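Please find the structures below.
The numbers here are math on the coordinates, done by the rules we state, and not lab data. Keep in mind that this is a model prediction, so the values were computed, not measured. Cβ atoms are built from the backbone, for glycine too; each structure is taken alone.
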Structure P
């Protein structure tokens, strides 16, 4: 199973304006990463999970998990994904995963809780080992939004994983997800 775990500073308030995801702490970036992780043209990747750890106000943390194997009835667009995120934010209860949509669940797990639950962790970083020189076929690929991963959280992830580079440049998060998928699809 391939998992993308994104640290985001986006809102945890389910009352955001679906027509202005930029103002919701850049939920547009989250939606684009989700699309890049799970969709191939008109098809879903059934071997991929996308998990976002939302750490913006008013009540962080909230984790939302999209499971490509079970996902259904979501239009692959920023608004389509934002609609499901809005539902998830209103359904969250505690640290137990709660289903809120077909193939989507939500929890109050922290980023560190999520890291503890996964294995084969690769933190995307331009200073890491180049992905093209590895034999990686799957794993958990950790990335941040436009503001990056908080230093404390990054250090925690690196205790269990290692840095992996897509090259000398820092790519947009949504592009990085697509590049990882493309590279691993070639193996």
Structure Q
């Protein structure tokens, strides 16, 4: 019997959203994962791209529900960079990431070579794009995630929008994948127009 993989995508800036928004997103993600546990039982694996924000929320929800966690990091040094000097909170959070990575290592695994290089870009694509494509399309031994959860609203030209387009191209898109934690007129950090 094969694993049922639930992956996710969404803005890193969820981590700087108001506390009530972060808690609402966590509740929505917990509900989605719990529903998949009822459907798939111990076959369920939650796949996180390992960034702050939505990826972090997905990982923490899996940990809370004691569901296996798979971190699909695009390259070596990714966590050190994005949880360190590039953290949205402006402080080093690598110790917090280490707790998530330790859980993933104990329950499934941490993969740090989605595109096989530590370069930030490869063939003109950013490491996060390679990671998104892996989560959607997979590789020879992994067909890509069966299901996704997407933090909405999705800002055009964002990494989340890229992942949604990849889901659509792969025929995996469903409108019910989107979690909208606030009314359409709410000022969410990731909903702002491109800067």
A value of 44, 38, 29 was derived for Cα extents along the principal axes in Å; which structure in P, Q was it taken from?
P
Can you spot which of P, Q the value -9000 was calculated from, given it is helix-only ellipticity at 222 nm (-39500 (n - 2.57) for each DSSP H run of 4 or more, over all residues; to 500)?
P
Which one of P, Q has mean count of other Cβ atoms within 10 Å over residues 79-86, as calculated from the coordinates, equal to 16.9?
Q
Looking just at percent of Cα pairs over 19 Å apart, for residues 23-102 alone, which of the labels P, Q belongs to the structure with the highest value?
Q
Origin of the value 1.8, where distance in nm of label points 7 Å out along Cα→Cβ at positions 55 and 127 was derived from one of P, Q
P
In terms of mean count of other Cβ atoms within 10 Å over residues 71-78, which of structures P, Q is highest?
Q
Taking distance in nm of label points 7 Å out along Cα→Cβ at positions 15 and 47 from the coordinates of each of P, Q, which one would give 4.4?
P
